[in-house]
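Asks: Please go over the structures that come below.
Coordinate-derived values only; no laboratory data. No experiment lies behind these values; they were computed from the predicted model shown. Cβ atoms are built from the backbone, for glycine too; each structure is taken alone.
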Structure I
Amino acid sequence: MKRLEKEMLALPLLTQEQLRERWQQLTKQVAPNVPLPLLRRLVAQRLQERYLGALPVLVVRELERGASPGSTVLRKAPSPTLTPGTRLVREWNGKTIAVEVRDEGFVWEDRSYRSLSQIAKDVTGAHWSGPRFFGLARGS
């Protein structure tokens, strides 16, 4: 068994004091005052970095930028803007669903709706995200 694997398998068996000592050996710093499960994960990360290499500096910088308040890096892309006159077409159980976008909402089968989700629910009988149902938003 590789040395890294042995060390990783041993981590759950270490006491908090042993983990704090291992952290100090790996980082030359005092261990942070965090709960035991988190300290175990932090030590595991440092071990992996030691044996496998750390993330490149550019990647770390980008992650830090994405985690900073006000950052737009990790936000979802905006939904497409639907202009009046646009037709959304979707096939569901062999039936073609065609919805027209209007200034005041949407029209399907000569009925007005305020949201695509209302239409998706009427079509499927179940709650759906309307934008997702019509392919305007990716599922998560």
Structure II
Amino acid sequence: MSIEERPRIEVIHTAKNDPSYNLPYAPAIVVNGGRLLFTAAMAAPTYHHHPHRPEEFDDMPEDAEGQARRTMEQLKELLAAAGGTLSDVVFVTRYIKDVAANQDAINRVQAEYFGAHRPSSCTVEVVRLATDPRLKFEMSVVACVPD
């Protein structure tokens, strides 16, 4: 297959791939074209003052699902500003406070937003997120937006 025939974003599996595993992520992704976009760690309020002002987080949802939903909406806005969509995301790093209590809700929201698209990902459990102690979730992504 020539470089011109390859998809811009290509999911890679080894010969050991068993589709019955239904992974919620891609084991690996090759980027064959486009522009790379890197986000900062984003939380329910992406834009806020520094040093942090607690009152700017007062309207943030208290639950992990609401925080994930607001974060995904902000991600969509950032991607659109660069000419991309959620299907251009190739890697997600998730920072979750109390994985046992919050990961399932965050996974449901991400599945809703990403649909059949499965970026590669990494999840890290944290004791506290730096922006505000009420945060349960932050994420950063790498995307490959069209030229």
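Asks: Please compute Cα Rg over 2.2 N^0.38 Å for structures I, II and give me the label with the greatest value.
Replies: Details: I: 1.82; II: 1.12.
Largest value of Cα Rg over 2.2 N^0.38 Å: I.
Asks: May I pose another question? Among the shown structures I, II, from which was the value -8000 of helix-only ellipticity at 222 nm (-39500 (n - 2.57) for each DSSP H run of 4 or more, over all residues; to 500) calculated? Working shown, then result.
Replies: Numbers: I: -13000; II: -8000.
Of the structures listed, the value fits II.
Asks: A value of 35 was computed for relative contact order in percent (Cα under 8 Å, 6 or more apart); which of I, II is the source structure?
Replies: II
Asks: When FRET efficiency 1/(1 + (r/R0)^6) of positions 44 and 100 (r between Cβ atoms, R0 = 25 Å, to 0.05) is calculated for each of the structures I, II, which structure yields the highest value?
Replies: Structure II gives the largest value of FRET efficiency 1/(1 + (r/R0)^6) of positions 44 and 100 (r between Cβ atoms, R0 = 25 Å, to 0.05) among I, II.
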